[in-house]
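Enquirer: Some structures to go through are shown next.
All of the numbers you see were taken from the coordinates with simple rules; none came from a lab. Just so it is clear, the structure is predicted and the values come from calculations on it, not from any experiment. Cβ atoms are built from the backbone, for glycine too; each structure is taken alone.
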Structure P
Amino acid sequence: ILGTRIDRVFWPQRALAKEVLEVVLIPKALDTELLAGGRLRLIEYMIDTESSYAHRLVGDLDWPRGVKLLGVLRRGEFITPADEDYRDLVLEAGDHLVFVTTPEAFPVLHARFAGREQVRRVFIVGGGTVGYMIAKGLRESRVEVVLIEQNPQRCEFLSEELSGVLVIQGDGTDLSLLEQEGLEDADAMIAVTDNDEKNLLVSLLAKQLGVEKVVTRVSRSETRTLFERVGVDIPLTPRQAAVREVLAHLTPEGVERLALIEDAVEVIEVRIPPDLDGARVEDLALPPHTTVVAAMRGWRVVLATDELQLKAGDELILLATREEVAHVAELFKTT
C-alpha cells in the first residue's frame, strides 16, 4: 500500500526453522532460548523413566550454582514456585523441567541430563523452505545432514545450494529407504513436509527405528496434542513460532517479552523505577503467579533470591502468566 510504513516483517517459516535449530543442536533439550543478550539461557528437559530425578520432591533437589528451576510442565499445566505446595511436588516420568542458567553453569546442568552426548548426524524429510534453512544451519554447525525430498527439481536446487548435505530424492515414509540410509544411527529426525499425515508417519517410523529426538512440523495447532500423545518429542507449528515473534513486539509500555512457555506463561523484562530503588525482591507486590528470575546490572547477571536488593535502572527478568503481564507493567511503570 503506497505511503504505508512497515516496521517489521514476520516470516513464520524462518521463525520455525530457528526454533528447530535451537532445540536440535542441544541433545535431550526439548526447548531452548537465549535471554539477556546471551547472558542467560532458558532450557527445557524431560524426566524419563530412568531419570534419577523421577519420584523425588522438587524441594529436595539441589541444582548447580548459576541454575534456577523456573517450574514444572505437567500435562499442559505449568507449575511454578509461586504455586501452593510447589516444594512438595513429586516429579513423575514425562514431566518437563524448565530452567534458566548462566553460560558458565549450563554445561554442568546439561551434563546431568545429556552426559557427553553430541549431535553428529541429523535426518531431514522435506526440502521446502523450512527444510532448506534447517539443513543450512546444521551444516554451519558442522553436523552431518541427510535430506530426503521427493521432488526431482527441488532436489537439484538443494544439491547445488547446500554444500556438504547429502540430498536424496525419495519418499521419506519409505521404511526401506530410511533403513538403507542408516536412520537408526541418527541423533535426530526432523519432519518438515507440508503434510501433517506424512510428517506423523515419518516421525513414527523414526521412533520405531530408535531415533531419540524427533521434531515434527504441525500445520494446525489443535493437532499438536495428538502428535505428542503418539510419541512425537517436539511438534512445532509455523504459526506458533510466528505468534511468539509477534508477541515479543506487542507489549505493554515498559515491558519486553523474552519467551513464551506453553502459550500461557511469559518470560518478561522490566526496568526498576526510581521509586523501587533499594527494595528487595520479597518486598515487591507481585501478582500471585509472578516470580522474579534474575536481575541485570550493566553486564552483571544475578539469579534472584528473596533477599536480593534492587537498584533503580536494574533490568529485572520475571516469569508471569499472560493475564498478569499488564499488572506487572503497571507495578514497574515510572511515575
Structure Q
Amino acid sequence: MIIIGSKIYQCLRLMERSTRKFQQHFNLVILSFQMDIKITYMSGAGNLFSVIDNRNYNLSKYLLEKLAPKFCSARIPTEGLLAINKSDSLDFDADFYNPDGSSGVMCGNGGRCSVLFAGKYNFFDNLDKNFIEFSMAGEIYKAKLENDIVSLYMPPPIEISTNIRIDEDFFSGITDYINVNSDHIVFNYSKINKEENFFDFDLVGFAKPLRYLEKLFPRGVNVNVYYIDNQNNIHLRTYERGVEGETGACGTGATSTAISIAISGIDKFPIEIIPKSKKNLRIDCVGHFPSGIENMILQGTAEIIGIDLLSVNIEELK
C-alpha cells in the first residue's frame, strides 16, 4: 500500500508540473495575439488607478501581473491596476496590482474605486442595497455607495504594534506598525524633523531605506508621515511599496495613520486626513477602540476621470 501510495503521489506531482507548464505556455500563446483592452482611469481621493472590466477579457493573474506596468504608464500614469471580476457568491471580486506587477495586498482607495466601477457597469442590480460585498486580497469587504462617496468597511487590523524602536545609520527613532491587510509604519513629523517645511520634506529619501528594512519588516512596508498644522488639520504624505514613490493618497495609509493618532491620544474618531491630493479622507471606527474593533471605515470620493483603449502584445512585454 505504501508503494502504491508513493507512485500515486509521484503521478500527481507530475500532473501538477505538467499543468503548470501548460498554463504558462497557454498564457504566452494568448499574449502573442494583439488585444485591444478598454482602460477606465479612476481617482479615489486623488489616488489614481487603471481599471478593467475583466468579464470582457478573462485575463489570468499571471497576465495581469505582466500587463500592470504597461497599464499603469499609459496616457494617464496611475498608481495601480484594478481588475474587476464576476463573483459567484459576492457582488464582485477585485484584484489589485502595483505598477511593478506585485499583488496580494489590500488597497483601500482601490477598493472604493472598485465599488463605484462595479455599480456603474452593472456588476450588481440594486444600487440602493444596504451593503455591497466584494473580495480583495483574500478578504471580504463591505461598502456603501452614495453618489460619488464610497464608504469602505474594513475588518479589524491584523496587527497594531506601537513604539517600535529603529536604530540605523540613516534614522534613529520610534514608529508605529499597523497591518490592515497592507503593511504600514507611521511617523509624527514633529518628532523626526522640526526645521524643514513638511510639504518640502524629502519623503522618498527618508522612506526608501525604511521600506527595505527587512530585519524589522520582512515583506517591506509603506511609509506614512503626518503633520498637524496650527489649525489642527492632519496632513499626510505616503511612500507606497510597489509604486516606489509618493502617491496622491493612500487609503490603507490614511487608515493606519488614523489608528496611530487615536492610540497616541492626539485625536478621536472620526478622524479627517488631508493627503497630498488635498481630497480629504474620513476614517471612523465601529466598536470599541482599540481592543474591540469591529470595522474601520474609510470614506471619500471616487470618480472616473478618463477612458482609453490599449493594444497589447507579448513582444512589448519582453
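Enquirer: Suppose you compute volume of the Cα convex hull per residue in Å³ for every structure in P, Q: which one lands on 160?
Expert: P
Enquirer: If we compute distance in nm of label points 7 Å out along Cα→Cβ at positions 47 and 111 for structures P, Q, which one ends up with the highest value?
Expert: Largest calculated value belongs to P.
Enquirer: Work out which structure the value 14.1 belongs to, where mean count of other Cβ atoms within 10 Å over residues 151-158 was derived from one of P, Q.
Expert: That value comes from structure P.
Enquirer: Another question, then. Identify the structure, out of P, Q, from whose coordinates FRET efficiency 1/(1 + (r/R0)^6) of positions 119 and 183 (r between Cβ atoms, R0 = 30 Å, to 0.05) was calculated to give 1.00.
Expert: P
Enquirer: Follow-up question, since we're still on this one. Work out which structure the value 21 belongs to, where relative contact order in percent (Cα under 8 Å, 6 or more apart) was derived from one of P, Q.
Expert: Q
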